[in-house]
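Colleague: Right after this note come the structures.
Nothing in this text is a laboratory measurement; each read-out follows from the coordinates by a stated rule. Fair warning: this is a prediction, and the values are worked out from it, not measured in the lab. Cβ atoms are built from the backbone, for glycine too; each structure is taken alone.
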Structure 1
């Protein structure tokens, strides 16, 4: 359970990007953003670009809570990210289940998204965690660019079944020093 003073589904805006709570009505727009097979090429679930695999993922995002829709400056759905807690102990405040449409790779969008989310999270927590599939080199590099450090590889306990992930840690002081 999140602390009472933390909103895991805020609306956050800045730098041509809006993050808002993911809604059931976002299914088709998010699928359109997710339907590119190259988005999932390094991901543990390589076929998430197909509707039969995407729909259960979307349902899980809604059921778990903390999921945010990412919209560009004109309101087009370009991806998603989530705040979540690990089962622990200790329970860790985390950011993940992120993807962006390829048109937003290699630019400022991922950094802008994570800046909005980290600033929100660090108003309440001292540490942010990221859990990345071991073959997802692109996400690992992007997370390291934020200043996060790979701490260990372990089973992520919020998945069924638990699966091996790289665990990255970012402390508030490191983030604020950038």
Structure 2
């Protein structure tokens, strides 16, 4: 009889161990799902922060004020930033440089764009969201104001590098997208 009681106890212990094992396995699977869900939520939060930063990294009021001042300053130099198809020429650059306040107004706009482009490069702003929101603006203004950038580079060779690099990258991207649609880009 001792053998049958021992067998029964061993069977019950095995049964209990199997049940506990199944419960633990189920708990582990639930924990795995929770960890995966937490990771997804964390990534979603990171993406939201990057997207949100693309909208709020710098003040729209600051950008618009800088743009308006630059437009007015460039108009005094005989250049229309809004409607020109070609970059500022050397005579217009010379005229702009005659008034240091006007020159600084254009430089301020370029500084705002440089800060934005730096934030994109370091990942503080989602590149795709930034491209959709500001791509045309960055590419166009960098191209039109390239003579001012070159002038500043004669003093500091590192100035506006982020703006130039991102404008080049986004310009190529835009051209590829337009070519895929059978359109010749004007940016």
Structure 3
């Protein structure tokens, strides 16, 4: 998925500056990008050149000028076409599984420490997601259906981490039961 469609989606919600987009992407667990300036500003330049967004420069007294982007009708059409395209399967890149594949060379204590550390990191991420869910949301909720969809997205992210934590704890238990 191109970051450009994520940006178009955000701009379909409301006009935003590059900084606003960066902040939303970097604070969200939904988007797979880091939200670095190069990704976002390069994408904004490209979609602006394609006529998918318009740009308004707002002068500020004590701060640099602020560029605010608004999605155009052409941008809405492109976003809608992308939303209707065949969805990609999720990318499953779990470095821990690769580490685990070669963990037989570790002692039992070393392997248990590695697995425990991973379980701890997953647990921290899960708790952070649950805590974020308690705060007011920075997601579109223009309709009840849209609010429902964002809630389901949040639930999916939580269940992914919960499933991973349950799996790794079961792995630890089974390794101990088998005397590994």
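Colleague: Assign the value 0.96, calculated as Cα Rg over 2.2 N^0.38 Å, to the correct structure from 1, 2, 3.
Modeller: 1
Colleague: While we're here: Can you spot which of 1, 2, 3 the value 6.6 was calculated from, given it is distance in nm of label points 7 Å out along Cα→Cβ at positions 25 and 153?
Modeller: 2
Colleague: Also: Looking at volume of the Cα convex hull per residue in Å³, for residues 49-96 alone, point out which structure of 1, 2, 3 has the largest value.
Modeller: 3
Colleague: Given a value of 1.3 for distance in nm of label points 7 Å out along Cα→Cβ at positions 17 and 65, point me to the structure among 1, 2, 3 it was derived from.
Modeller: 3
Colleague: In addition: If helix-only ellipticity at 222 nm (-39500 (n - 2.57) for each DSSP H run of 4 or more, over all residues; to 500) is calculated from each of 1, 2, 3, which structure is the one that comes out at -27500?
Modeller: Structure of origin is 2.
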